[in-house]
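Each structure below is given as structure tokens.
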Structure P
Amino acid sequence: MPPPVQRVARTAWRASGRAAGERAIPEETAVAFTYNGVSYAVMMATPQDLEDFALGFSLTEGIVASASEIESLEIVEEEIGIELRMRLSEPRAQEVAARRRHLAGPTGCGLCGVETLAEAMRPAPVVGEGIRFAFNEVMRATQSISPLQTLNRETRAVHAAAFWQQGKGIVALREDLGRHNALDKLAGVLAKESVPGASGMVLLTSRVSVEMMQKAAVMGTGVVVAVSAPTALAVRTAEAAGITLAAIARDDGFEVFTHPRRIVGEQAAHVA
């Protein structure tokens, strides 16, 4: 498997002059998703945490409803890329075959395999009430991401998606060139470890677009916090899905765009 980081020669130009040296940069690999021999999508991604990617993508794109519907997964390295070769149980396999698509996705493609406007604008599931978080908990959560971003610390070129729980901090973090890929990988590891999406908050180091909210809703997450701004459609989707969307998180605070009841000023509490 190719390493997620490569070192390449480069010439640095500065006000003081130029100097030869090396730069650590992220690897970018074509990753193909196939189900029962049927090609579904080809994504450009970071070749790391591929089992999580396969499971998370399959769940958030609605290909499977649970991890148990994936009978087997084989990660096959080829000369020009990597194939995530999955076998689904019936009747799910027949459903995927009927939806057969061939898609070449750019880095971080979000609306994967979508053929119609109706599919692109599919209603997101409504999440449960979940947990309330104190202002200072959200601040601690967002400030704890950076030290754990090992790939980004090396390359300054990848996104992260993380999951934070009260009393535990960040319990999972995944990185990738594509923000959607990072979130899919996070969804995969949470599903693999049987961590409910309603038990914490999702943290994103990217902007928030509609497909990110659709994926978070499938995960069952009630609170999403991002460092960048959301799109207007992402805000409408979060509102409809019952998700508390906070964004533009900085050292001195953040902005809440939807369902503000889950962010409180004092002690946070579970909600029945």
Structure Q
Amino acid sequence: MKIARLLRENMETYAFVNGDKILTKEAMIAQTGIPIPQSIKDFLFDGWYDEIKSKITKLNFNEKLADFKLLPPIPNPSKIICLAFNYKDHAKEQNLVPPDEPAIIIKPRTTLNGAISDILCPSFVSKLDYEIELAVIIGKDCKNISIEDAKKAVFGYMILNDASARDIQAKDKQFTRAKGMDTFAPCGPWITSADEIDDPQNLKMITKVNGVIRQNSSTSNMHLQVYSIVSLLSKAMTLEKGDIISTGTPAGVMLNKPDAIFLKDGDRIEMEIEKLGKLQNTVKFV
């Protein structure tokens, strides 16, 4: 299933998505009589999702997705964890060896941004870069879990753009401020449940800027794979329901390239991961 968080006329809701049609929270309640919660996190992770899903074939998807604005699917995760240099092709282009344990950055939740919303970049940034990433949504609290149990802890997947200010990254000698600015994590367009993804390590991924391909790779190029990442992270910290783990970016970013073409005001970024949909964000310097 695909589950989106949506906005229309300043009213927030969430919905199952089927092509261009949706079944909103309000429609679920009207058609089933089940008093599902207001919070999408409560709906997804506290049993309500499974109850509605069991009845889904009898429910009517009666509204248009185009009538709503897409919001970040998870509004308030306790953690957004991003991996660095986890793709073999990206590490190679940086003359690095991918690490055997997760090298991570924590992005604040104020970075979260919708799938078609503008990326608002502060005017003092001169080297804004993009990073297409497969993001994992954790579905249950877990600590010290095995790789096998990690598979059971993954609720679903989405796309995340780990936008990065490379000049700030170089100045600070670490990544938090460079990757932590408001709107620097466009994501979505919805959560695709794990049962729809047979193999998260075999998904095509592509980034275009103004229609020109910049990244063209596959999740098969990950060094540490999804379930191993979840297991390893759980040994360092408790993973909680709704946490987002962004698993690294492939080759094609502008970092450390002598002929780098960084993002400019008005640039349009399109990111697509097979089976997960698209992000379409425009850069605005403010």
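Bear in mind these aren't lab numbers, they're just calculated from the coordinates by the rules spelled out. Here the structure is a predicted model, which is why all the values come from computation and not from measurement. Cβ atoms are built from the backbone, for glycine too; each structure is taken alone.
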- Message: When Rg and Dmax of the Cα atoms in Å, for residues 34-169 alone is computed for each of P, Q, which one produces 18.4, 55?
- Response: Q
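Going by percent of Cα pairs over 35 Å apart, which of structures P, Q comes out largest?
Details: P: 18; Q: 15.
Largest calculated value belongs to P.
In terms of FRET efficiency 1/(1 + (r/R0)^6) of positions 2 and 250 (r between Cβ atoms, R0 = 25 Å, to 0.05), which of structures P, Q is highest? Write down the numbers at each step before the final one.
Details: P: 0.10; Q: 0.60.
Structure Q gives the largest value of FRET efficiency 1/(1 + (r/R0)^6) of positions 2 and 250 (r between Cβ atoms, R0 = 25 Å, to 0.05) among P, Q.
Out of P, Q, which structure matches 1.9 when distance in nm of label points 7 Å out along Cα→Cβ at positions 82 and 218 is calculated? Write out the running numbers ahead of the final one.
On the way: P: 1.9; Q: 2.6.
Checking each candidate, the match is P.
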- Task: Given a value of 19 for relative contact order in percent (Cα under 8 Å, 6 or more apart), point me to the structure among P, Q it was derived from.
- Result: P
- Value 1.8, calculated as distance in nm of label points 7 Å out along Cα→Cβ at positions 26 and 146 from one of P, Q, is from structure P
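Have a look at P, Q and say which one yields -7500 for helix-only ellipticity at 222 nm (-39500 (n - 2.57) for each DSSP H run of 4 or more, over all residues; to 500), as calculated. Walk me through the intermediate numbers first.
Values: P: -7500; Q: -5000.
Traced to structure P.
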